[in-house]
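In the part that follows, the structures are each spelled out as structure tokens.
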Structure I
Amino acid sequence: MAIKVYKRNTAGRRNMSIVKSDMVTDKKPEKSLLSKKVRKAGRSHGKISVRHQGGGHKQRYRLVDFLQDKLEIPGKIIAIERDPNRSSFIALVVYKDGEKRYVLATCGMKTGQEILAGEKAPIKEGNRTKIKNIPIGTMICNVELFPGRGGQIVRSAGSGAVLMAVEKEKAQIKMPSGEIRLISSECYVTVGQVSNFENNAITIGKAGRSRHMGIRPTVRGSAMNPVDHPHGGGEGRQGIGLKHPKTPWGKPALGKKTRRKYKYSNKFIIKRRSKR
């Protein structure tokens, strides 16, 4: 896997880069595992509810199996593909009974490799098993928060959690953010790190590529008028205008904790993530 930087033939190509990976196979996506993707374009009932979203290339959603409930049935990887809906690669697996499914690809996964999900699965990259069967210090991903719900966290490109300890019914895992939390030792996780770890190192290079990805332009608040943004107004170039920036509704905008004070999952968090 390497980052390809384009030649500076034009202004748009200057410093533009992409991830070139040997693990990705040249194959069209599996038709039976594609689904229609409804676009909201950042709007709710015609009004913009999420700014800076809209347009972009037409996409089909890949039905990824985060649960991997075909237990103790070995599957063979026949292709590793890019998914326009996520940052990581996905692997097409064909099981012994002939069924095909997409799963999240881990680093080092190759075509022809066999993977297994189940309580007796060997501790090998790409296999999926319960936390209580995994040695301390192992890198894990696609982690269940509650047994039977399928992988919900640690799914983006290059992310991986570390198993810190297992005590009876609970296990301590260190998240990519540095947060340490408790989850049930009966939860299933995938051994290894999510693929495409170089994804955050690419340079988009030009505005057109952002539009192709469905990202619309972002205008600074300080460049607006007071009627449009709390930071707007003033003669010439001005700062944010207020000692304590506020939202359009007068609420604090910087440093305000948005997590609910009595959220149900507070009791599972041993150590908060570090402030950046």
Structure II
Amino acid sequence: MKIGLIVRHAGDIANELTKVQNFGFDCCQIQCWQPDLLTDENADLIRGLLAEKGIICSTFWCGWSGPRVWNFYEGPKTLGLIPEEYRAQRVEDLKRGAEFAARMGASQMATHAGFLPEDPNSPLYAPVVDALREIAVHAQSLGIKLLFETGQETPTTLKRVMDDIGTGNLGINYDPANLLLYGKANPTDALSILGPYICDVHAKDGLYPTAGKSLGHETRMGDGLVDFAAIIGYLKNRGYDGAITIEREISGEKQIEDIRHAKELLSPLIG
């Protein structure tokens, strides 16, 4: 296992990759929420920078265009492939993201699919599965594995969706904190359902929601409810040799301090 860091491609990727080096990492996820940046030129630039700096990109994390509100009211109406008015464009965004991932040299692309319906009889369910299958088939043709980041759906729902998509190139970007923040599962218990499909892990901590509208609170690693010792122990027992990617969704000096703290906690667990 390698400890990595998530960084954002938003116009100054060279500086972001230098941050990875400054923390002493040689592994990262690259996240992009701007489809207009997913050009061949940028992919070639990133591929060259990764080689120059000796950094591995474990997963390209691809966002999509249009509005996004991270709560329980507007979230289901704006996030992922659930809202019909944005679905067709976001399918194209994610197919383009798979092409970008392949060109920059990544083998995996992750995203949030949205609040996937728990009821497979919901009128939303089949069209969303079809849309995800279209993305997965395109990714498969490029040699890319499509990863679903956990959080907005129960582990059982996510497993059902993956089964119904039915392509052989699906996996999980396991974000244990998101399972807490969205109130969907205990992240240690969820391993019994999703563990065999984990291909990348976000090292992030948090708490369950305490209000009906707002997500739970992200915390510094070790201050939330995620049992990283249990999760990493499980991954070791399964022979997982992928990345453990630190994500801290704040900015400034506190983010830097918390990333260093996370590295200190993770290093002895990974060994």
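Coordinate-derived values only; no laboratory data. No experiment lies behind these values; they were computed from the predicted model shown. Cβ atoms are built from the backbone, for glycine too; each structure is taken alone.
Have a look at I, II and say which one yields 46 for percent of Cα pairs over 30 Å apart, as calculated. Each step should come with its number before you reach the end.
Working: I: 46; II: 24.
Derived from I, not from the others.
One of I, II was used to compute helix-only ellipticity at 222 nm (-39500 (n - 2.57) for each DSSP H run of 4 or more, over all residues; to 500), and the result was -13000. Which label is that? Mind dumping the intermediate values first?
Details: I: -500; II: -13000.
For helix-only ellipticity at 222 nm (-39500 (n - 2.57) for each DSSP H run of 4 or more, over all residues; to 500), the value -13000 is produced by structure II.
Assign the value 2.2, calculated as distance in nm of label points 7 Å out along Cα→Cβ at positions 66 and 194, to the correct structure from I, II.
II
A value of 12.6 was computed for mean projected area of the Cα convex hull in nm², for residues 122-249 alone; which of I, II is the source structure?
I
Give the label, chosen from I, II, of the structure having the highest value of mean count of other Cβ atoms within 10 Å over residues 34-41.
II
Can you say which of I, II returns 0.95 when FRET efficiency 1/(1 + (r/R0)^6) of positions 42 and 210 (r between Cβ atoms, R0 = 25 Å, to 0.05) is computed?
The read-out comes from structure I.
The value 10.5, 31 for Rg and Dmax of the Cα atoms in Å, for residues 146-185 alone was derived from one model only; which of I, II is it?
I
Computing distance in nm of label points 7 Å out along Cα→Cβ at positions 26 and 74 gives 3.0 for which of I, II?
Of the structures listed, the value fits I.
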